[in-house]
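Read through the structures below before going on.
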Structure 1
Amino acid sequence: MIDIDPQSNMDGTEARVVLYKMCPNEKGTYLREVINSYNTSDGFLPYMHSFGLTANYAVLPHQSFYFDYNKIIRQGAPLVDAMIDDATGTSFVLNVLPLDGSTVHSVKIDQGEPFYYFHVINSHDDGDTIVFDL
């Protein structure tokens with residue numbers, strides 16, 4: 001099983017996205033092993049409704065909004081108020097994480113307006129090219 005774990009300091013000064021796998025060991029229990037990770041550029045957790053997975057890469061797109069958990073923790077606001085729409089962020093950020101732990105590649109694609117997507121990302125790669133369908 002491969003999954004992601006977005007993590008953030010409570011004050012929003014640093015955010016990290018961790019890609020990990022869980023496989024059973026010889027005792028039949030599952031161990032969590034970090035495959036790759038990256039820090040976000042603005043310190044806030046990006047909203048990633050889903051991600052793509054190929055034989056060699058995880059494809060993690062960032063939508064044009066993020067979570068500010070300080071609004072919940074310090075102000076007692078509901079979760080919906082922690083979702084900050086970044087209407088000024090017109091670049092669609094796509095992070096490609098090699099499953100072998102090598103360098104993460106971040107690509108910004110200027111859409112001219114915020115970009116939102118839902119659910120499954122169909123992805124595959126042939127070793128040289130990664131194809132994803134949102």
Structure 2
Amino acid sequence: MKRVAFLFSPDTCPPTIVQSVTAAAPVLGIEPIAAPVRQSAEIARVIETLPRSPDGGLLVLPDVFTSSNYRMIIATAAAQRLPAIYPFKFFVRNGGLMSYGVEAIEPFRQAASYIDRILRGTKPSDLPVHTPNKWELVII
């Protein structure tokens with residue numbers, strides 16, 4: 001794979017994720033192709049143009065928009081026979097090729113601990129920032 005389009009919504013995807021993908025791709029010898037979408041109707045149009053690119057693939061970034069439109073994204077990528085990697089396991093459970101992302105339960109457990117500490121008087125600004133330490137690779 002030489003060219004990878006990364007599908008995301010500029011309205012809901014954290015800019016740091018887009019910046020990280022853009023910075024990492026050349027290091028891996030991959031040409032990144034930004035594929036921003038704001039409406040569901042744009043998804044099919046964007047994905048349908050990708051197979052025309054030789055050695056292309058699709059990376060779906062984790063955001064509210066892509067997660068809520070997962071069925072359309074999976075179906076369109078499959079119809080185009082486009083290799084795609086998704087951010088969460090539920091994409092694969094619903095027909096996606098593979099996913100690599102954060103194990104979804106742990107951040108919620110951490111949130112419960114933070115809420116408990118805040119309710120006991122800890123200032124939110126005094127709480128440490130945690131990054132995920134459990135990742136899942138799921139392949140059908």
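Read-outs: derived from the displayed coordinates by stated rules, not from any lab. This structure is a prediction, so every number in the text was calculated from the model and none was measured. Cβ atoms are built from the backbone, for glycine too; each structure is taken alone.
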If you rank structures 1, 2 by distance in nm of label points 7 Å out along Cα→Cβ at positions 52 and 100, the highest one is 2
Cα extents along the principal axes in Å gets 46, 40, 25 when computed on, of labels 1, 2, structure 1
If FRET efficiency 1/(1 + (r/R0)^6) of positions 4 and 28 (r between Cβ atoms, R0 = 25 Å, to 0.05) comes out at 0.50 when worked out from the coordinates, which of 1, 2 was used? 1
Among 1, 2, structure where distance in nm of label points 7 Å out along Cα→Cβ at positions 20 and 108 as derived comes to 3.0: 1
Origin of the value -1000, where helix-only ellipticity at 222 nm (-39500 (n - 2.57) for each DSSP H run of 4 or more, over all residues; to 500) was derived from one of 1, 2: 1
When distance in nm of label points 7 Å out along Cα→Cβ at positions 76 and 92 is computed for each of 1, 2, which one produces 4.1? 1
If we compute distance in nm of label points 7 Å out along Cα→Cβ at positions 60 and 116 for structures 1, 2, which one ends up with the highest value? 2
